[in-house]
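Some structures to go through are shown next.
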Structure 1
């Protein structure tokens, strides 16, 4: 059963700490889903190449 549904069914979603925990968990899951979608797409290779270019520029300017 979904954690959000359990919290809602027990009436804990409106209580401060539980609402914060539920919000954090939903945000975390959303972030993981987005990263998973990026990791399985062709865009991840483009992002990785961009990061490598940026890192090599910083290394060259520091020397």
Structure 2
């Protein structure tokens, strides 16, 4: 089963809608992504590690 519109047509319409939303000052405006913390090192935490960190934070406050 094929969709009603092909991908290039959908991209054209979505691009036009985003351009219109960015050019007008509406509340439905698409915000640009923020790349916060992308340089931070990711690490895995187990449940017990998270418990220890939460206890440490409680004691520190």
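Among candidates 1, 2, the computation of mean count of other Cβ atoms within 10 Å over residues 21-28 that gave 12.5 used structure 1. Once mean count of other Cβ atoms within 10 Å over residues 29-36 is computed for every structure in 1, 2, the highest value turns out to be that of 1. Out of 1, 2, which structure matches -27000 when helix-only ellipticity at 222 nm (-39500 (n - 2.57) for each DSSP H run of 4 or more, over all residues; to 500) is calculated? Considering all the candidates, the number was obtained from 1. -0.78, -0.85, -0.98, -1.08 is what came out when log10 I(q)/I(0) by the Debye sum over Cα atoms at q = 0.17, 0.19, 0.22, 0.27 Å⁻¹ was calculated for one structure; which of 1, 2 is it? Only one of 1, 2 returns -0.78, -0.85, -0.98, -1.08 for log10 I(q)/I(0) by the Debye sum over Cα atoms at q = 0.17, 0.19, 0.22, 0.27 Å⁻¹, namely 2.
Rule-based calculations on the coordinates, nothing more; no lab input. The shown structure was predicted, so the numbers you read here are calculated from the model rather than taken from an experiment. Cβ atoms are built from the backbone, for glycine too; each structure is taken alone.
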